[in-house]
1. Tell me which structure, out of 1, 2, gives 27 once percent of Cα pairs over 29 Å apart is calculated.
2. If distance in nm of label points 7 Å out along Cα→Cβ at positions 247 and 271 is computed to be 4.0, which of 1, 2 is the source?
3. One of 1, 2 was used to compute helix-only ellipticity at 222 nm (-39500 (n - 2.57) for each DSSP H run of 4 or more, over all residues; to 500), and the answer was -13500. Which one was it?
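Every number here is computed from the coordinates shown, using simple stated rules; none is lab data. Remember, it's a predicted structure, so these values are computed and weren't measured experimentally. Cβ atoms are built from the backbone, for glycine too; each structure is taken alone.
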Structure 1
Amino acid sequence: MTYLADSDPTCTRNRGCIELFINAHAKDLGGFSVRRLLPSPDRRMVGPFIFFDHMGPAEFPPGQGIQVRPHPHIGLATVTYLFEGEILHRDSLGFVQPIQAGAVNLMTAGRGIVHSERAGSDLQIASRLHGIQSWMALPGEHEEIAPDFTHYPAMDLPEFETDGATVRVIIGEAFGHRSPVKAYSPMLYLECRMPAGSRLTLPENYDERAVYVVSGSVNIEGQPLAAGVMGVACEGRSVTLDASAESRVMVIGGAPVGDRHIWWNFVSSSKDRIERAKADWQGNRFGKVPGETEFIPLPSP
């Protein structure tokens with residue numbers, strides 16, 4: 001996806017194990033809505049996670065779906081994690097891969113990649129699309145690595161039950177289970193499905209952690225966390241979720257990678273590098289996506 005980083009959600013601070021609540025800021029992308037959590041004015045990143053959007057759920061009639069034209073990235077890795085629907089990924093490395101519910105397509109931009117995201121095989125039928133778009137900033141030693149793409153089928157991700165909750169480890173390690181998805185720095189990414197009345201204590205071996213409620217509602221130390229809200233945990237504090245309704249919760253976290261600048265689709269520790277990426281896109285010096293003839297122009301300053 002391609003968005004300018006202009007989010008302005010309302011953030012509130014709290015005492016206890018959650019230091020900050022971030023309310024999603026809705027954006028209409030023309031028949032398709034997203035709720036943006038990161039970056040926010042009071043919290044730019046959680047671990048390496050620098051961008052976090054909740055997409056949909058959106059319903060499309062036959063013949064309609066998302067059509068995100070080719071656009072560039074640098075300095076980050078992306079994961080589009082779907083609960084429903086399908087997106088067809090194409091990139092300048094020549095990969096063509098459907099993104100389907102529960103699977104992971106890890107796209108590493110490094111020094112530069114171009115990709116498009118189009119409606120998938122369900123284009124000709126009534127369809128739904130629902131998921132999370134996240135970007136992870138690459139650590140300094142990897143910011144300029146060669147671009148890469150790896151597909152991980154849903155069956156390859158660990159899924160298990162603990163304390164009544166069903167947990168999938170998308171990236172990282174939790175509760176004795178490790179994801180095969182490559183991590184460029186210590187990070188955690190979980191999907192947790194919690195029946196009403198279940199309880200889950202989050203892993204504590206990550207410097208920074210945040211909880212986002214996709215649906216339902218959970219309580220943390222008696223503080224309700226409703227759908228569309230992200231709670232950023234205090235470092236070093238134990239965090240236990242109590243589901244007050246059937247809930248789907250995403251957990252992100254990891255070690256900080258340092259300050260990063262973000263402009264449009266570009267992430268870097270250097271403002272000069274972002275300016276060079278702007279010039280390269282305007283000058284047609286990024287790669288081409290085979291089979292694509294369109295592209296998204298550089299936004300106006």
Structure 2
Amino acid sequence: MKTAVITGASSGIGLATLVKLAQKGYSVIGIGRDASRCINAEKQILTNHPEVKVRFIYGDLMQQHEVIRVATEIMQILEKENENKLEVLINNAGCVRSWYTTTDEGYEQQFALNHLAGFLLTYHLLPQLRRADGKVIMTGSESHKRMKIHWNDIMLTRGYNPLLAYKQSKLCNILFAKGLNDRYLGDGIRTYVVDPGLVCTEIGCKNTGGVVDWIWNIRKKHGVHPDVPAETFAYLCDTKPAPRELYYHLCKPNRCSRQVTSKNADKLFALSEQLCGIKYPVWIKI
């Protein structure tokens with residue numbers, strides 16, 4: 001049985017994707033920050049689909065020590081149940097913040113959760129992905145096309161703007177995906193980014209307030225159901241031969257920003273390694 005790990009899986013796009021992959025026969029490990037939401041989601045899924053294999057791990061992936069703990073739990077499960085292999089990792093967890101707020105490490109929270117959490121989790125699960133010729137999929141956004149990385153102030157400490165912080169984190173997602181493909185496509189690991197479009201979820205209302213909360217409550221009414229982008233995640237997981245493009249919307253390849261270059265991807269990779277205190281491996285083919 002193939003295994004998939006999905007972050008931000010207790011609601012919205014993550015939950016819809018978890019259900020869809022479970023119904024396709026995957027053993028799915030969902031990661032969620034709120035224990036009660038995870039418990040309720042698991043009960044609901046198993047009540048409606050008692051035949052599927054689903055479990056949840058709780059963890060606040062905004063904090064790097066929590067990412068490491070969650071990764072360790074996942075690795076223990078994979079070693080016991082799936083020959084230490086991971087077929088799919090979906091880095092979906094994300095947030096919006098109305099004000100400049102930092103993590104335990106002192107990093108701006110949107111940058112920390114939307115980018116660094118997936119960067120660090122992927123690093124720890126990379127050997128398991130390699131053994132399975134696995135796939136890494138990021139939840140991106142079309143908003144990355146109207147953004148450049150603020151290299152001199154990547155946490156946007158000067159004149160913080162929540163929308164700019166979100167857009168930059170989404171550009172980081174696709175630059176990270178580009179960097180992974182540049183490094184590990186030859187090792188069998190393929191990485192994608194899904195643009196879900198405007199989706200009716202609560203992402204803009206969690207721990208926000210003021211203008212952000214007000215705008216999102218209006219915008220989400222025009223969004224599609226999370227089942228719609230879940231179809232694209234499932235398409236990328238199961239289509240054979242594996243799709244070759246980087247960026248997808250509604251199961252079709254899409255154009256990404258001109259900022260998505262190997263030069264920018266390498267620069268972000270190096271900075272992210274420094275911020276996480278890690279170094280991605282270089283595997284030598286024999």
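1. Label of the source structure: 2.
2. Computing distance in nm of label points 7 Å out along Cα→Cβ at positions 247 and 271 on every structure in 1, 2 gives 4.0 only for 1.
3. Value -13500 for helix-only ellipticity at 222 nm (-39500 (n - 2.57) for each DSSP H run of 4 or more, over all residues; to 500) corresponds to 2 out of 1, 2.
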